[in-house]
Structure P
Amino acid sequence: MEWLNYHHLRYFWTVAREGSLSRAAEKLHVSQPSISAQVRELEEALGEKLLRRSGRTKVLTDAGQIAFRYAEEIFSLGRELVSAVKQRPTARTVRLYVGVADSFPKLITHEILKPVLARPESVHVICREGKLEDLLAQLAAHRLDIVLADEPAPSSAKIRVFNHLLGKSGVTFCATKTLAAVLRRGFPHSLHHAAALLPAENTALRRSLENWFRSLRIEPRVIAEFEDAALMKVMAANGEGFVPIPTVVVREAVSRYGLRVIGATDRCRDEFYAITAERKITHPLVSLVTEKAQKLTFG
């Protein structure tokens, strides 16, 4: 059986946290050559390069990201062990690494994560936002437990992941009080040539909107496109144009951004997916996330 040298692992963990050998040396009160040698021995034992130089700092490789995440868990457990033996009250922190696609509605993300943050035991949620393809790569490398997206992972993806449909929602169109009063009359045809703030063209919701507009021969005047749905709502709150919002969270959006409802449709829909690296969800917090999302969108 191969044994992991935890002394080497601690040196690597410190370098990764501090970002450089010099700061790690100051933290550990040892020389830089000593740290460098021990990290190199860990890399040889694992058969992978864990750190690479970027300017004056050390950054993690893909293998280094995985090793660092395990090291975080290992040393957290170590601290809990010491506390337990010394009979100090402690609770093991359960970590959940969540990837959120740029186009996934932030209000829905907040609603989905609410029950996780409300759990009585100690939890630590790490959210990473980005492009879906980048998040899927992190998921495949086990740096994320779940990815929330408004579309399934593409079949062309070269990594093995599983899509779990959380639900669907119709779309409600909103604007400031003054603009909504104007556009409410004759909806949905009132949207023709009206100033529109829409999701970016590469998003699933935008494609659904375009199909709906086309079926009704509506051509809104698109003045801005967004990958960040929250920024889109901020612009709408400033009176720049109307904005589409998933009906499931429209009440929260209206309250938070001071918007008013113009009208709604179920013929244009936004879909929500949880993407995992395993077919059967076993992480307890991931199960909680999917259950909450399904109640939110279906219930």
Structure Q
Amino acid sequence: MAKIQGIIPALVTPFGSGGEFNAEVFRDIIQFHLSTGVDGFYVTGGTGEGLLLDPDERRRILEVAIDEVAGQVPVIAHVGAVATHTAADLAAHAASVGAAAIAAIPPIYVNADLAGIKEHYRRIAKAANGVPTWLYYVPHATGVTLTSKTFAELMDIDNVRGVKYTSYNFYEMHNIIELAQNRDFTVISGPDEMCLPALTMGATGAIGTTYNVMPGQFLKLFRAWQNKDIETAQQLQYQANQVINALLTVPTLAAVKAVLKRMGFDCGVPRSPLRGLTVEEEERLWQALDESPFSEIADIPLKAV
């Protein structure tokens, strides 16, 4: 299979009025993204509220994604969980239904030592049954910090072949890339606002939250980077960051879902303990977005409120 690269939205999980997974809207969002030319999808990660979903829900969401994508682009399944057996069961399921890769955060809350973390990933990678297993490194969310030396040990686990690297420490990211030379190992960046800097330091693509609402902007950025047009890529990143700054004026996932609703995709509100926006927050969000380039770079027109 070709190496996974490019712009990969970390898909939101739409919920209905009763808090249930809304498969119809999910399929619509996937079709919208496919029409823009995205390079893949990342399902039930942080943006997809994976840790707030029941395992059966996570299985169902992945199955719908793979069915709707129908092999057009890779689908990466985040299977991370606190308990190793849960993550391993989800990895086995993802492999069985056709995921192109699986990814998992390290065990959180339980203060696992390096030996425990290695065993956690070893069991997940084995359960993936040959489907590439990626580390999902997001230290600000998990509280787990790994050095490039630790990454070198995790890379030695059979079937560990990539990382979703959501950190600003691109010095360490490039150290990981150098350690991975002559290996089948993929490094994809996480922070949307640092997409271009990560590419310049060796990442082969990016997975992000705000790609849900402006995939075309980041696709143009990635293509400009591929064409060595750094000036254009910079301007596209600067524009995107103005939109990101607007989204950050309120709880970000709720903001993304509010924008998607106005774009025609009613995703409900995030699952508790996350929440939707208050009326005051939504007004603040739209004011901030109106002062950003969002209306010019959005891929489809915003609908009237």
key: Computed 13.1 for mean count of other Cβ atoms within 10 Å over residues 28-35 - originating structure among P, Q   = P
ask   = Can you tell which of P, Q yields 53, 47, 36 when Cα extents along the principal axes in Å is derived from it?
value = Q
task = Taking volume of the Cα convex hull per residue in Å³, for residues 164-203 alone as the quantity of interest, name the structure among P, Q where it is greatest.
result = P
ask   = Quick one: mean count of other Cβ atoms within 10 Å over residues 132-139 came out at 24.4 when computed from one of P, Q, so which one is it?
value = Q
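Give the label, chosen from P, Q, of the structure having the highest value of distance in nm of label points 7 Å out along Cα→Cβ at positions 108 and 148. Numbers along the way, then the final one.
Values: P: 0.9; Q: 2.7.
By distance in nm of label points 7 Å out along Cα→Cβ at positions 108 and 148, the leading structure of P, Q is Q.
Rule-based calculations on the coordinates, nothing more; no lab input. All figures in this text were calculated on a predicted structure; none of them were measured in a lab. Cβ atoms are built from the backbone, for glycine too; each structure is taken alone.
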